[in-house]
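These notes open a run of structures that come right after.
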Structure 1
Amino acid sequence: MAEKLPHTEIELISQTEKQKKAQRSRSVALALALAAFVLIVYVGTWVKLGPEVLVRPM
């Protein structure tokens, strides 16, 4: 049968202030890049559809 491993405690690693700041900066940069991408796709869609998309019979 399978052996049972002894119960061991998990060591938690805490980040330094420098690492936390770097991670936050990367997160903000990624969020801004994602927002820019969404905006580019949105504007590109409107440009491709053209102004006639709002003129339609009801």
Structure 2
Amino acid sequence: MDANVFELSIEQQFKLQCLHQEFQDLEREEVIDYLLDTMQQIMARDNLIRDLMKNSLF
């Protein structure tokens, strides 16, 4: 697998920097809520990908 696959694009790096600046102004609880919402979305995406791969293989 190509190591470049794991590198962030310029746009992704910019968005990450914007989020970093935005988080500086948030309270701890707001950051935790954002993190938990993001983790839930990642888990749902993983489930969708796993389901799509399972259904395409059989």
- For the read-out helix-only ellipticity at 222 nm (-39500 (n - 2.57) for each DSSP H run of 4 or more, over all residues; to 500), a value of -27000 was computed from one structure; give its label from 1, 2. 2
- Item | Read-out Cα Rg over 2.2 N^0.38 Å, computed value 2.46, structure in 1, 2 | 1
- Item | Parent structure of the calculated result 4.6, given that distance in nm of label points 7 Å out along Cα→Cβ at positions 26 and 50 is the read-out and 1, 2 the choices | 1
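FYI, it's all coordinate maths here, none of it is from the lab. Treat the numbers as computed from the prediction; the structure is a model and nothing was measured. Cβ atoms are built from the backbone, for glycine too; each structure is taken alone.
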